[in-house]
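What follows are several structures.
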Structure 1
Amino acid sequence: MFRLRQTFSAPRLDDVSGEVARQLSRLQLGRKIQAGQTVAITAGSRGIANISTIIRSVADHVKQLHAVPFIVPAMGSHGGGTAEGQCRILADYGITPETMGCELRASMETIIVDTTSQGIPVHFDKHASQADHVIVVGRVKPHTGFVGDVESGLHKMMLIGLGKHEGAKIYHRAIADHTFMEIIMAVAARVIARCRVVAGLAIVENAMDETALIEAVAPEEFLIREPQLLKQAVQWLPRLPFTECDLLIIDRIGKNISGTGMDTNVVGRKYNDHAATDKDSVRCRRIMIRGLTEETHGNACGIGLAEFTTRSTVDRIDHQYTAINCITGNHPTGGMIPLTFPNDREAIIAALQTIGLTEPRDARVIQISDTLHLSDVVVSDAYRRQMAGRPDLASLEESREMDFDPTGRLADV
């Protein structure tokens, strides 16, 4: 194995707070938001770069309009489907009433504001429904399970995030009978019409998990602008250094990394939990999970996409949190437990017995910290010859044996 560094095209915003202020000022929200009115600001569960700075800057802008901001957790069923759990997630990101300088109102209660033509009830967070205005803040990026002109972003925050547990359940159930875009078109139009959404703040990150673009979007422009931002997000998505892999070792997965713990757009399992399809750009024959992030609070949604894991990883799973999230997302297989081994060494030995006729020493192995951070990775010597003509790749060391400690634990990337 040897350490490899990837160079990505990675434009970055240096003045995040200033850009939030400039973008919101461009919408001239003072024409709609009156002094003394309340404004609900959404805060989600993903590990978005600079998210506390972004949310605080939105709140500060609302205060400059002499209005009253408050923050609403908008994360569907995450945090175990409880208000307390969702507040803990936000606190991990530095989002508290003290740091944001405004109230945080958390509840799992929703109101039904309308019903779509398909008979789908439109759920909306109770506290947000009582606000005079709502500002939707969300990162735009490819979804890990849905495909369309709109995937993860402002629309998903309105539907799944502000729909809370009940809304997330019904919308994911509806996907069995309708396309994601049909649901978005039907539900989002009613949310915008009835729930006083005054603006959206779209965030796009670069391949280094840094803030690359922030754009304020008027509600009537959501459906026009979000597909354009999604195309940009796809271009900036981090990727594995090679498209063919016998064994992918992931140090940690978690809800702060991706909706499925690992980004299926990166590992090539967006359409099938355990095999790449013709629609995937990456083919990983086997995946092994070594751990969970602290921020995921035991939610191991997505571990079921891997074939191998360790006992220490399984012991950290909060099975209730995981089940709630997987059932809500209509993805029960995402919570299934892979073959479990006492340590990393034994799991890797077992995995390498299932990759066909390739001998373990010749296997194409990639080890990553997680699917958000792919600048530095560790790869097997089998990839040396594929580096020719790749100016984006640089070897940082000579080849060495896999680095296990006496307990059989593999060193992190």
Structure 2
Amino acid sequence: MDYIKRDLEEQIPALSEEYPCVLLIGPRQAGKTTLLKRLMDEKRTYVSLEDFEERRMAKTEPVLFLQKHPLPIFIDEIQYAPELLVYIKIAVDNGAGPGTFWLASSQIFPELTALCESSAKRVAVCRLSFLSQHEMYGSGKQMPFSVHLNGLVQRKKNHRAADLGEMYERIWKGTMPELISGGKEEWSAFYNSYLQTYIERDAGELVSLSDKMQFSDFIRAAACRTGQMLNLHQIAQEVGISDDTARRWLKVLERTHLIFCLYPYQDEKLKRVIKAPKLYFMDTGVVAYLTRYASPEILMNGALSGGILENYAVAEILKSYGAGGECRFWYYRDKEGKEIDLILERDGWICPLEVKRSANPEQKCTRVFSILDKASLPRERGAVLCLRGEVAVFNSNDLMVPVWMI
């Protein structure tokens, strides 16, 4: 199986020279273990809490566990023994040296949040998602996405162009490292196994699933609504569960990084804004599998083709900021139906982005951007992310940017 270089590779060793604890968070099968094992040297001890004996000791005898394993240490799947975190925090607060603890988790849980908040200056948190377009098809250094022309020129050099067919091949195949790198060849069998394991190990740890088939139906119902405003009541009715159960199950999907939500941009100068979030999946291959699109060609012509393209574009932009760069992500929709798919808020400015399943989107797509002229923060140049081959200009304020360039 071929290894694919990750954009975080340089960041983690640098953080280990500064912080006593480095925490890597990301979904199952994102490649956390592979990445950290590749970066660790022979002096570092590796322990996985998927081993039941190690897990038992970590939970019942955390002090003995830490005495047994020499430092520095890489503790994998730390979510299985949150009891350890109290003692790791004590060691960190008592002056543990740089890089003493490497932790990896596929879940966000209260004890982990408490550690990060109480030891913010001593715990470095990194987020690893599934593979990005840049990691799979690009070269050079990944840069946070922006619509600045000099940045786009560099992105063109560092990314591989894709036509309509190849874009939907990328979207359909997904971004799971094991699948992309050749460890698994059969797409359908891989995603079937992935979701079974996810329900058993990740979701099963967080919620009592007396009817796992019903939870599977819940995930499928969510996938059918990717890129749409979230209507939990509608999903609950379709699956046959209460609204409260749907709300709890959605939190499970968020906590285990299967999905993420974009929340509406709030500004006191913008009125009548819809408050519901929009729903997206971290991996579009999962969506294609759950919605039963058997090939890229079928997906490209299917009812979900626009929503899944939007999901892909938004997820790729978020990934580009995972390797560095502070940014907040929003969307906009008001009660008159005016909508902006994505708003980047960074360095005191906001940037509006639309996603269109077209090679030649019309300039009227950008008219809605003017709504943000009333906002408290200044609006930078906007863009329509589309399926054309090259960057093009609508006017001095707005561009057309190909999705393959994200």
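All of the numbers you see were taken from the coordinates with simple rules; none came from a lab. No experiment lies behind these values; they were computed from the predicted model shown. Cβ atoms are built from the backbone, for glycine too; each structure is taken alone.
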- Task: Kindly point out which one of 1, 2 the value 1.11 was derived from, the read-out being Cα Rg over 2.2 N^0.38 Å, for residues 99-258 alone.
- Result: 1
- 1, 2: which one has helix-only ellipticity at 222 nm (-39500 (n - 2.57) for each DSSP H run of 4 or more, over all residues; to 500), as calculated, at -10500? 2
- Parent structure of the calculated result 28.2, given that mean count of other Cβ atoms within 10 Å over residues 299-306 is the read-out and 1, 2 the choices: 1
- To which of 1, 2 does the computed value 21.8, 65 (Rg and Dmax of the Cα atoms in Å) belong? 2
